[in-house]
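So, here come the structures, one by one.
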Structure 1
Amino acid sequence: MVPTASTYVANLAPADKRGRYMSLAGLTWVAASGIGPVFGGFLNDNLGPHSIWWGGAFNGLLSVMSFLFLSVRNPAPTSSY
């Protein structure tokens, strides 16, 4: 995931702002590492352990739909070998 995400961010960013984009992308990983366990513990304590799995399934489906939207919006360039 990390090489793919880093490449995507680097290609998305303008050349003069690439460092800012990369640092913000790295910050999302750190924030998720801090928020995820707290939120998972909250779900486990208040809604039950199954809610964590349903939340993960929802996030996975949301991610797939987001990537599909991005692939339709920005199709990959075709290469001619």
Structure 2
Amino acid sequence: MTTTASESVLTSVRSLLPAIAATAADVDRNGAVDPQVITHLHAAGYFSLLQPRAFGGLEAEPDDYLTATRELSSACMSTG
């Protein structure tokens, strides 16, 4: 994956952090991540980071995925 693609996904994930943090208490209460958050993470490319290119993924470096996950976890551990 190119640095630009990694940066784009990370930027998109970072833009979602305030909304994710706002739903953290609900996630803890309900035991499930809000489906809208999952939809936004899909659109941001988060779930494609480690997927091989041959299967439509971004084939990112594990460090890129872990950085995005760490940032998600800073907003909501359960979502991360």
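No lab work stands behind these numbers, since they all come straight from the coordinates. None of these values were measured; they are calculated from a predicted model. Cβ atoms are built from the backbone, for glycine too; each structure is taken alone.
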Assuming 0.10 is FRET efficiency 1/(1 + (r/R0)^6) of positions 13 and 53 (r between Cβ atoms, R0 = 25 Å, to 0.05) as calculated from a single structure, say which of 1, 2 it is. 1
Of the structures labelled 1, 2, which one yields 32, 19, 8 when semi-axes √(5λ) of the Cα gyration tensor in Å is computed from its coordinates? 1
Which structure, out of 1, 2, was helix-only ellipticity at 222 nm (-39500 (n - 2.57) for each DSSP H run of 4 or more, over all residues; to 500) calculated from, if the result is -27500? 1
Mean count of other Cβ atoms within 10 Å over residues 5-12 from the coordinates reads 16.5; which among 1, 2: 2
